[in-house]
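Each structure below is given as structure tokens.
Please treat every number below as a calculation from the coordinates, not as lab data. Not measured: the values here are computed from a predicted model. Cβ atoms are built from the backbone, for glycine too; each structure is taken alone.
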Structure 1
Amino acid sequence: MMKDGLFPWKESPFPLIDFALYPNVTTVPAGTELWRVHKSHYAPDEFNPRLSDLHFDGGRFEGTVLDPYHYLYLAHTPVTALAESLLRSLPYGSFGTREVSYATVHGRSLSCLRARYDLTLVSLVTGADLAAVRQEPTLLEDERNYAAARRWSSEIRAQAPDAQGLVWDSRRNRGERALVLYRDRFEHADGGPLEVVPGSGVPDLGSPEGRERVNELIAPLWAEVSKPVGW
């Protein structure tokens, strides 16, 4: 099968494990509003085509040369989308607040999208969910495990061919959900899986108004975007 038009000669080698996984599946109902932080030159519903390294740099559940799918990260709330994007490995400062550099928000947007139809996701939320795919919470907790997480995303994809993505408990905003969608699982659907909700997002996080709105949202997480030089 061709993967998103990439590497047409390459079939996915997964699964590479010799035992079965029994993923727990959940549904995000049609009409659910989901949130995304993305570079502003991307369309709000555009999947990311960038492939991650097999062993080194890259995000948690991104495609690789062995399984070159496009992906889109989302969250159930705007706060969680911002936290997942802005608060990675960010320490608390001397005044107890995490300072987000202005460069982190410059050229980025916060968009609200609505599911056009039910989304079928493998759940990695509970201990039982993780055990069903033979994993421990460390798969989600430690950024040093991202290479292993990418590998396991492909193992899950191979054994759950109807799953359109994954959902898990946000590491940076506990009790809220983060998720990823796989573009190749929507190739035969009518239209894309998401539609933009107009007027609901923040089109320019780096503008004075955008920075103010971001700081309102992440204030309960004791975080703040710094002012750029010259403001």
Structure 2
Amino acid sequence: MNENHVRRLMGICGVAAGALAAVAVPLCFVHSGPPPAGYVLARILLNLLTCAALLAFLAGLRHVIRGAGPAFDWPATLVFGAGPAYVTVTLVAASVEAGIVLEHPGGDLDPTVDGPLAHAGMLLHGSAARLLTAVLLAAAGYAILRAGVPPRWTGYTAYGVAAVNLAFVPSLFFGTDAADFYSAVGWGNTALTAALLVHWAFAVGIALLRSTPRAARAATP
């Protein structure tokens, strides 16, 4: 598989991750009380698919960064170390939520705040995921700005999103009210900020899909 094919597949996966998240995130705000089991399971299914697309995107990002030269092996490895760790944390948190809903299918519990493992899930959805995202995007931003691939603006935005995520790591000290913007499970933490990673992947995916045809034409004799 040549470099252009890798970038194209990476772009498709980035766009897919962003599109899936755009559908999943609003499902967090449809109900003010305990949501019906069907809504929760639908959101979890979309999150699972998003994780799959994001994992493929990150594999492509690692390949592109490493292709810039041996000096970029370390940041590429860090990207693909923090990336699967983030995906694993997200899948564990989704499994905890699904377990609560499957045990109580009547819709009388909100799996983000109710149930025996809900408070552990708050850390997985919140501070733990925010820290891993910050590490991932800081490494990606460094590599992109040094190597110039993908476009440099994606490196600056990676730094910005990493900084926002890092700012939410201390949110575990600010209670467990999901209605608060800045709390362990607040909507600004687990919904708004959490979505920035896949929005970044979506933007990078668009940039790659737009640039790959030009690169292919330039490589044609």
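Annotations for the structure displayed:
- When helix-only ellipticity at 222 nm (-39500 (n - 2.57) for each DSSP H run of 4 or more, over all residues; to 500) is computed for each of 1, 2, the one that comes out at -5500 is 1.
- Among candidates 1, 2, the computation of Kirkwood radius over Cα pairs in Å, for residues 138-185 alone that gave 11.6 used structure 1.
- Structure (1, 2) behind the derived value 2.3 of distance in nm of label points 7 Å out along Cα→Cβ at positions 26 and 82: 1
- For Rg/Rh (Cα atoms, Kirkwood Rh) computed as 1.02, the structure of 1, 2 it came from: 2
- Distance in nm of label points 7 Å out along Cα→Cβ at positions 130 and 146 - structure with the largest value, from 1, 2: 2
- Look at relative contact order in percent (Cα under 8 Å, 6 or more apart) for each of 1, 2: the largest one is in 1.
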